[in-house]
1. By the measure mean count of other Cβ atoms within 10 Å over residues 81-88, tell me the structure among I, II with the highest figure.
2. Here helix-only ellipticity at 222 nm (-39500 (n - 2.57) for each DSSP H run of 4 or more, over all residues; to 500) has been calculated and equals -27000, so which of I, II was it run on?
3. Ranked by FRET efficiency 1/(1 + (r/R0)^6) of positions 25 and 57 (r between Cβ atoms, R0 = 41 Å, to 0.05), which of I, II sits at the highest value?
4. Matching task: 0.95 is the computed value of FRET efficiency 1/(1 + (r/R0)^6) of positions 41 and 105 (r between Cβ atoms, R0 = 41 Å, to 0.05). Pick the structure from I, II.
5. One of I, II was used to compute relative contact order in percent (Cα under 8 Å, 6 or more apart), and the answer was 24. Which one was it?
6. When Rg/Rh (Cα atoms, Kirkwood Rh) is computed for each of I, II, which one produces 1.08?
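Coordinate-derived values only; no laboratory data. Since we're looking at a predicted model, the values are computed, not measured. Cβ atoms are built from the backbone, for glycine too; each structure is taken alone.
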Structure I
Amino acid sequence: MWKQLDRARSATVPISRAQRRYADFLADVLVYTVVLNLAVEYSDAIVIDSFTISVLTAVLLKLLLDVLSGVEHRVTHFFRSRGGVPFKIVGGITVFAILFLSKLLILEIVNLVFGDEVELGHFVEVVVLIVSMIVARKLVQLGYERLGPPQRAGGGDAT
C-alpha cells in the first residue's frame, strides 16, 4: 500500500498556465502582506489602519508592480532591439527614470485609493519597502524552486 502511495505522490501533475499565475499572484500577495505588516511594526513612517487594508494594499502593490515591471521590460526590449550605443544610453536613462518615477506614482496611487488609511512614508521608505518586497518574493521563489525536482538540461516545463 505504501509503495502505491509513493508512486501516486511522485507522479507529475500537470499545472495549467492559469493555475501557475494564480499561485504566483497569491504567493506574492501573501509575501507583500507580511512585508507590509513588518514594516508597519518596525517603522514609524509606515502606517496602515488594519490588517484588511494591508491585504488590499498588498493586492494593489502587486498589480502596480506587475504593470510597472511590464512597462520597464518593454522599454528595455525596445531600446535593445534598436542596437547601438546611443540607444543603449538613452534606454538606460529611460529605464532609470521609469524605476525612479514609478515609486512616486505608487505613492500617489496608494494615497488616492486608500487616503488616510495607508501612509507608506516618503520616497525612501517606499523604495526600501518595494526592494524588501522584491527580495522577499525572490527568496520565497528560490525556496520553492529548490524544493522541486532537479531541472534537466535543456528541458522546460510541459506547460
Structure II
Amino acid sequence: MQTIIRTKSRSHRRRGVAIVEFAILLPVFLALVLGIVELGGAGQTANTMTSALREGGRLASMDWEDYIPDGMTVNQKVTADIRTFIKASGLPGDEVTISITSAEGGDEGQDFDLADPDNALRLFRISAEIPYSAVSTYPAMFMKDQIVTASLALRAGRAAMGD
C-alpha cells in the first residue's frame, strides 16, 4: 500500500513541475510564433511594394509620352501609379514614401527627373518605404518601430530605334 501512495505522490509532483514548465515556456513560444508571423507580414509587404515599383518602373522606362495626362509630370504619374497599385493590394498607399533618385554617377542618390532628355538611358532607383505599424494586423507589434522598404533600379527610356 505504501508503494502506491509514493507513486501517486511522485506523479502529482511531476504534474506540478510540468505545469510550471509549461507556464514558463508558453510566453516564449508565443513570442517566437508571433515574431515569425510579423516577419512574414513584413516580407509580404516588401514583396507587394516591390511589385508596385516594378509596375511603376515599367512606365518610367518606356516611351511614356502618350500615357501622361496634361498637367502631370512623369515622376508624378509613376508615383501615382505605384500608390494605386499599393492601395489595390490592400496596403495604405497614402502612408508610403516614394522616391525616384539617380542610381549612378556623381549625382547618385539625388532626385531624378524622368522627363529630362539628359537622363535618357541612365540608371535610376525607385524606392518605397512604409512604417511597419501602418501595415501590421497583429497586436504584438514587435516590429512597431521598423520601416519596411523596397527598391528597384531601372534604366530611363529606351534607345532610339533605327539609328
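1. Biggest value here belongs to II.
2. On the way: I: -27000; II: -16500.
Source structure for this number: I.
3. By FRET efficiency 1/(1 + (r/R0)^6) of positions 25 and 57 (r between Cβ atoms, R0 = 41 Å, to 0.05), the leading structure of I, II is I.
4. Checking each candidate, the match is I.
5. Answer by label: II.
6. I
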